[in-house]
Structure P
Amino acid sequence: MGGAGPSPGFAGGPPGSVMDRDEVDRALARLGAEHEAIETSLLALQDHAGRRLLEGAELTGTTKDRWAGTEQAVSLLWSYFDAYTAALSDAREKRARRRWPAREDLTELTELLRGRCVTIAGGTSGHAAPSITGPAKLTEQFTLEELVGRMNELYAQSLDMVVAADAVWSALPARIDLLAAELHRTRSLAHSVGVRPGEHPSGDDLESITHELSALREQVVSDPLAFWVPAPRSSAPGGGRPDTGRYDRAARALEDVRREIEAVLDVRQDAEQRLLSLRDVLSRADRTLSEARAARGEVLAKIAASEVPAVSGPPTALQEELATAADYRRHAQWHRLSPLLESLERRAEDELMRARESLTAVTAPLAVRAELRGRLDAYKAKVARHGMAEDPLLIERYDAARRMLWSAPCDLRAAEQAVLRYQQATAEVLVPRQSGPTDRRGNHE
């Protein structure tokens, strides 16, 4: 408000010296400019939107206490300004008496401009005075320079409070209202898919967010300074920012719920297809387990001395939950269907994998027997290609291995040894033919 303080020219010469005519005229000009700047600032404060809102609001808490002090400070400001105006007018009137003032006129003007000639009744400061000007006094005397400094101090404190409250009111209520509108739309959407308080966690969350936004808006309107964070070491009026922490948390919570509702909506759109897919997966798992049970019976009948794992029954619990899911769909209980489908899809895939692993484990002995049969026939074909199919030893060992592999129950361990013996005999017979004629002892003829 006004200037940064009197210039050296306004302070004049050494203490006790009398100002000359030019010094008086310069001082009056500066005081007049200061008066105009102060008046403009006070009128702007009087007309500030934040101040008008504070006057009409039902305030609570910190804002109520600060506003009570600010109102007294503003009242005191006008009292100071009226006294400043009167003192300036008196000085101007005395200066206007003569174009060339006499010594006694200059002495009087010097006292008016430099001395403590402005008297303020202490009672006008009320409760604001102790915190701003020290303990209350019946009267206080100021120089014009001191009075300007006091007004600047009061103005800065008053403006800081008004600007801070106005900044919070400008930032938060409108954002809260927009979030409340989004909350209303989300609540309507949630209701359409059966998400309600007491029936679904997201419904409870929406109820909690509703209460929080209502309480937040009420507190922001009545106590804006509770949501103001002053900027450290800032000299600017209202230096700081609105504290949006509670609003931000409510906004994030609403976004989380909105995503949950969208997931439920997605379930409503593709629930039938997902249920069909689940039935297919569970049906494949059931068929695979049936194959495993049938294969186990075959293995037990055809393979001897082999550990065959047991095969579990069909997944009845999953079938029951699938029926429950279908019931949820029929009754449009999408909020319950959504988590159940996710769980069923995961567990159904696990069940199909388990059934396949069970079939693989049960049929492993048959696979071993098939591998041994294939190996035996491959070596027989190799022997035939080398013209040794009529070798008595090979015929004997082949027949022994074949009887074991094509008999039931098949002793896999004995059959494997028989195949190995045939393989070894084949190697003994074929090596001499590949390297030259030899006798049975391996000597070349």
Structure Q
Amino acid sequence: MPLSKHRLPALLAALLCLVAAFTAAAPAARAAAPAPRALLVGQGNTGAWNDLTSATGASPQGGSVYYSVRDGGFSGACGSGCQSDYASFLADRGKQIEVGVSWKDDPPGWNGDNATKQAASQRATADIAAGRYDGQFAALSSFIAAHPSATFLVRVDYEVSSAFFCTGGTDCAPYRNAFRHVVQTVRARSGAGGRVQFVYHPVRGEFDKLYPGDDTVDWVGVSVFNQDLCQPYRENGTTYWNGTQDTAARTCSGYYDDYVNGNVNALPHGYPVDLNILRMMWWAQQHRKPMLVAESGVQRMSDQLASDGTQPDADNAAFMQRLHTLVTYRGPLPNGVVDGAQTHFIGTGYDLSAVVRAVTYINIDWRYGFDGQTSPGAPVSVPFSSGWHVNSLISRYPQGRAAFCRMLSGDGFATTCRS
């Protein structure tokens, strides 16, 4: 029998009550858990990979190599062979490859005079934006296209700063345009789609100044060495600290805002990580961009070196423990200027523990240069007095290795140690 117009409203009301009751009783949907963090092994040669995997039994997600715009190919301090060989080693195994595309270190058209290097890099930046060096990206695009099982994180240069990439050190539009042009060129020529993503990797103090924009950046990168984690750095017989207020605790000095008796007061705080990196992590979180620790490695902390170049194991372990602190950071954020405006962070309840999604650990003997030893009997190339003159191979540090493995297992990495 058809419903009368008088009974229909009552029936609809009953149905709405039933739906409301069912909805209230249903369990709340859980937020999706973040994907596991990736571990990448740097840099530039298979020796770094072999040492780490042998020492830990881990199976990393990939590694890092370098690509020179001037050369138009994979290149580094160890020459083209180790870079291209490592890239192929990773690609053939379907790994993730972090590619550090660079022109600032050896700008196209530069004559080698260090006094003119910044200006040459600025000119190259503008030329890349204008498409004058498109041919130099052909080998990279072809390599990506030829390895369909691999994925790529392409840094459009690294540790980008206004000094090297902004015209006159102030106009940063050329870098933003260069970034966009490289993205468009490599995407179009490689046909890789989502297999290739692009990383904006600034110096920690200028993360907001050169930003190309949310629509073209996939990841935000950062470099993390001793002073970035408020650890000591030994250079030419002198120990340097990054604004450390407590040498024993190895913390960096800063302030955060809090309410005290109804007023906002700036309170001193000892931070475990460089203040600009923490602000940068918050900024990336606001832009909904995952962060890649694109370079991390232990530098020299003291004059106590063994004959094989190793330093005290406790120092190596301290670095690893602090790297864990960065990856999982929760706590106060330091006041400062972000996006050109003074920022006041109130209180201590900031959760940045899901921001960093990948870490590249540079597992090399720095004494042999920035790509490490690549052949037996290679000559030591870094002066003894340098902060880079140290053996940081993870296999040489039992305590450091243990701290590294605890980070992998406790911080949600896809890789864990098995030995």
Structure R
Amino acid sequence: MGKQEDFVLRALEERDVRFVRLWFTDVLGALKSVSVDPAELENAFDEGIGFDGSAIEGFARVYESDMLAHPDPSTFQVLPWRNEGPSTARMFCDIRMPDGSPSYADPRYVLKRALTKAADAGFTFYTHPEIEFYLFKDMPEKGEEPEPADRSGYFDHTAQSRTSDFRRETITMLEQMGISVEFSHHEGGPGQQEIDLRYADALSTADNIMTFRTVVREVALTSGTWASFMPKPYTTHPGSGMHTHVSLFEGDRNAFFEAGAEYQLSKTGRHFIAGVLNHAAEITCVTNQWVNSYKRLIGGGEAPPYICWGHNNRSAMIRVPMYKPNKGPSTRVELRTIDSACNPYLAFAVILAAGLKGIEEEYPLPREAEDDVWSLTPSERKALGIKPLPPSLVDAISVAEDSELLAETLGEHVYDFFLRNKRAEWEEYRTQVTPFERDRMLPVL
């Protein structure tokens, strides 16, 4: 065992940890957990913990079901909401086959593989997510619209606010787990919150997002509310996105920064943007993986339904934020399509792959969108060469099925399962008779 494993084993005794939860995600991004006794952890580091992969969404078929969860000691943290009695800790796991090889179905490995490809090209990939979600008074009954936990709006400050207390407690717990928070505030919808995590390497950020969702739900339940990362829970209120700032570094140098260039954006940064734009339609079914995701994208607000980029243009799919003088390392690009219900491991992997493809092939950056893209007519957008993103999940799937980039990045197993699962979701959705149809048609037909 190495130093990190030894540190964890000592911490178990020093902090009276009686339960260790081993976390990993399925292909769709649902968090899975198995609890082990601390006495079993040394063996888990050496040999892993066996489980039935065929019982996990997208992992394995019945005849190849044996899999092993190997805890990553660098992710060890004590869970702060278990503060009565003995402590409980968690670690993220890498999933392996019985012969020790990485599992082709592990989303964390999909991202690691993409990061290795970036490292081979000399790059480290950093991400900074702005995570939006809704807080409801309670879990709504089936068929009922949820009631928001407050009636506040964007950046509103209200004295003794229930949701202000919620954000404070959530941030305190996140920081106790080593997850740094940059900003938090009330978002535009009633009950809608935003908490922004600090920049970190993409693998750490993906782990942090999974932890973030768990902490948010734990704090919500403790405070008698219900938190949801559903992309568009209300017809008339904004959806919940996860605007993500990304950058590539070569050692300590920001590869997106070039002093004196337009917007201080280097050729590498421009090719990266061009790559994401060129492959945007292909990767949308991963960055926006639910049928409800497209209600957000076509619903207006600040969700971008068109493939374009702009400098400080919040109607564009990709935004190049204002440059900060004397802060070259802060040069970055912001992807505004991604929503907070995605699988972050897969989403970061496909974004990185698209950007790297643009760099490798030296894709030319299309013309900047300077206008409010939402206010343009279809003919004006066509004249500017601005194409729409897939308007529905089935359209996104159709594009993804022909994507070599997606198949290569996700790997054959994840690619095949993911698209089959999304097809099934769409088929189930399109057969549903909705309240809209009944309300519109029963009175007159």
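All of the numbers you see were taken from the coordinates with simple rules; none came from a lab. From a predicted model like this one, the values you see are computed outputs, not experimental measurements. Cβ atoms are built from the backbone, for glycine too; each structure is taken alone.
Using Rg/Rh (Cα atoms, Kirkwood Rh) for the comparison, can you identify which of P, Q, R gives the largest number?
Values: P: 1.54; Q: 1.06; R: 0.96.
With respect to Rg/Rh (Cα atoms, Kirkwood Rh), the highest-scoring structure among P, Q, R is P.
Which structure, out of P, Q, R, was distance in nm of label points 7 Å out along Cα→Cβ at positions 228 and 276 derived from, given a value of 6.4? If you can, show how the numbers build up before the last one.
Working: P: 6.4; Q: 1.1; R: 2.8.
Value 6.4 for distance in nm of label points 7 Å out along Cα→Cβ at positions 228 and 276 corresponds to P out of P, Q, R.
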